[in-house]
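Chemist: Multiple structures are listed underneath, in structure tokens.
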Structure P
Amino acid sequence: MKIKNNNLTEQEKRVLFEQGTERPFTSELLKEKRQGTFNCKNCDQPLFESSAKFDSGTGWPSFDQAIPLAVDHTMDTSHGMVRVEVTCSGCGAHLGHVFEDGPATTGMRNCINGVCLTFKEEQ
């Protein structure tokens with residue numbers, strides 16, 4: 001995994017490359033409702049469409065599905081839990097985790113750290 005964006009903050013680097021987590025309810029993207037895509041902060045690959053975003057009440061941007069082939073999933077057994085980690089398929093950066101408690105459309109909740117994303121408004 002390699003840093004492609006040289007303008008990342010220390011917090012962004014910690015979350016993207018050290019599997020950190022941002023504090024809940026701190027992301028500016030939590031309430032983003034415009035049409036567009038949420039891209040990887042490191043490599044700018046499109047990851048999630050705004051139409052897949054929903055308010056999970058957890059404090060992190062949540063999506064019921066990713067753009068096809070945009071993310072990879074791996075088993076994460078850190079912190080005494082078994083979870084599925086979500087990473088960018090373009091650069092391998094850590095994004096968050098996926099859980100099976102999402103809306104009826106897919107049943108999935110991709111719980112993503114907002115500091116891992118940039119938002120590109122649809123033109």
Structure Q
Amino acid sequence: MPSLREHALVGLAAGVGLYALCRWKRGEPWRWPSAAACAGGGMLAACLPDVLEPAVHPNHRSHLHSIASVAVAAYAVKALLASSKADGDTKLVLTATATGFATHHLLDSGTPRGLPLL
């Protein structure tokens with residue numbers, strides 16, 4: 001089972017990677033405050049399921065450790081992005097945060113217990 005540290009590092013890498021990819025694709029310059037926000041959002045969101053549902057026993061995976069939670073988070077982010085008048089950097093930070101949350105589930109899905117649907 002991945003540790004909290006592993007989840008944090010993968011979430012951080014996903015946040016920075018998404019930021020760098022979007023900046024490169026748009027041909028925009030790198031902005032360190034936005035890059036740090038994407039890294040921090042990805043890292044914190046990747047740790048969130050284990051913080052709120054700690055691994056105190058082998059069957060600790062409940063609502064936040066489910067495939068449904070990723071679907072709900074993705075839908076919520078899509079709705080927020082569609083309705084928001086925020087600037088591009090704010091939307092990018094929100095997307096990086098959601099990506100970090102998804103990396104937690106991606107790592108946990110590779111364990112013998114996998115992930116519950118609900």
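Chemist: One of P, Q was used to calculate relative contact order in percent (Cα under 8 Å, 6 or more apart), giving 39; which?
Modeler: So the calculation was done on Q.
Chemist: For which of the structures P, Q does the calculation of helix-only ellipticity at 222 nm (-39500 (n - 2.57) for each DSSP H run of 4 or more, over all residues; to 500) return -2000?
Modeler: Going through each structure in turn, the value belongs to P.
Chemist: Using P(r) over Cα pairs in 5 Å bins from 0, in percent, for residues 52-99 alone as the calculated read-out, with 5, 20, 27, 25, 18, 5, 0 as its value, let me know the right label among P, Q.
Modeler: It traces back to P.
Chemist: Okay, moving on. Looking at structures P, Q, which one was Kirkwood radius over Cα pairs in Å, for residues 28-67 alone calculated from, given that it came out as 12.0?
Modeler: It was calculated from structure Q.
Read-outs throughout are calculated quantities, based only on the coordinates presented, and are distinct from any laboratory measurement. Since the structure is predicted, the reported quantities are computational estimates derived from the model, not experimental observations.
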